[in-house]
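The structures considered in this document are given below.
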Structure 1
Amino acid sequence: MNSRLLTAADAKAYRNLRLEGLQNNPEAFGSSFEEEKDYPIEQFADRFESQGSYTIGVFDHNELVGVATLVQESKLKLKHKASIFAVYVSQKKRGLGIGKHLMVEAINKARELKEVEQLTLTVVSTNASAKGLYSSLGFEVFGTEKRALKIGQQYFDEDYMALFL
């Protein structure tokens, strides 16, 4: 398996993996499958061309099996912060260390950005495996948003986590 930053040429593979994640783990994302299923490929491709945004992909024999996105804040007073979003590993490839690899790559990319001093992310409070991974990499919970997401009639709390570089 290898990893690299995604480009516009990866948009179709990214879209397929993203829609898989939105269907299989809807509680893990602020977006929904219903919202994104009809987005044109160009909308996904544009994500990889945005300044200050870096999407890392892990490939297994040319198949995209995991992703994570790092976004640096652009405002002058916030440029010392970046956030990690949309971390997802295909269900068929879980338990192989891909999630940890993605997070380490995202942290390393943040360290390359000389202004970034702090990383943040959110995680559903009941997602023990993700929280355990993030904690093992030095992230600490600094708050919880009750009822952060609502899917149907079910609510999900989210923990806010930070890592100081």
Structure 2
Amino acid sequence: MRKLLVSACLLGEPLRYDGDDNKSKVSHLQSKLTQWMEEGRLVVVCPETMGGLPTPRTPAEAEQGGGKAVLSGTARVLTYNGEDVTASFIEGAEKALAVAQRHHCQGALLAARSPSCGSGEIYDGTHSRVITTGDGVTTALLKRHDIMCFTPDMADQLIAWMESEHV
């Protein structure tokens, strides 16, 4: 059976930058998440806290290029106040990847638009709530290691993937 790395905030842990959680974003997936948890198929992480960032924390966004550019050293992750938190985001991504690999996770369900966990869409780095195409730092690293990444908006694809027998 496939194992899934999951953002802790999606499972109700109050680890978002503002000290809240994102459980409401997966209410449509709750029965499946409960089932998979009971089956021992979920591995829970929060890359930002694993990278040493506190909760709550100042909101941060990746500069142009998002996670791929951050990992290649051509962009940074900056807080709203201009503090460079790139090293913490990279450390958290590396630790999340290590956990995923240790538990043989082939996929991840991650919080949408997050500078760590966004998949396909992230905020553009201007702190003006503008969304652009891109991945968060953790998502970019997971994808680099062939780990499928899903957001709560991809419920049908996630369920089909988790229930497929091709492991």
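Coordinate-derived values only; no laboratory data. This is a predicted model, so every value here is computed, not measured. Cβ atoms are built from the backbone, for glycine too; each structure is taken alone.
Which of the displayed structures (1, 2) returns the greatest value of FRET efficiency 1/(1 + (r/R0)^6) of positions 116 and 132 (r between Cβ atoms, R0 = 25 Å, to 0.05) on calculation? Don't skip to the answer; put the middle values down first.
Numbers: 1: 0.55; 2: 0.95.
Checked 1, 2; max of FRET efficiency 1/(1 + (r/R0)^6) of positions 116 and 132 (r between Cβ atoms, R0 = 25 Å, to 0.05) sits with 2.
Work out which structure the value 15.6 belongs to, where Kirkwood radius over Cα pairs in Å was derived from one of 1, 2. Intermediate values should be presented prior to the final figure.
Numbers: 1: 16.3; 2: 15.6.
Source structure for this number: 2.
For the read-out distance in nm of label points 7 Å out along Cα→Cβ at positions 20 and 84, a value of 3.2 was computed from one structure; give its label from 1, 2. This figure was derived from 2.
Taking distance in nm of label points 7 Å out along Cα→Cβ at positions 4 and 68 as the criterion, which structure among 1, 2 has the greatest value?
Details: 1: 2.0; 2: 2.6.
Biggest value here belongs to 2.
From 1, 2, which structure was FRET efficiency 1/(1 + (r/R0)^6) of positions 52 and 100 (r between Cβ atoms, R0 = 25 Å, to 0.05) = 0.55 calculated on? Structure of origin is 1. Among candidates 1, 2, the computation of Rg and Dmax of the Cα atoms in Å, for residues 28-75 alone that gave 12.6, 39 used structure 1.
Structures compared: 1, 2; top value of distance in nm of label points 7 Å out along Cα→Cβ at positions 12 and 140, i.e. the largest, recorded for 1. Assuming 31, 15, 12 is Cα extents along the principal axes in Å, for residues 108-147 alone as calculated from a single structure, say which of 1, 2 it is. Checking each candidate, the match is 2.
Calculated for structures 1, 2, relative contact order in percent (Cα under 8 Å, 6 or more apart) is largest in 2.
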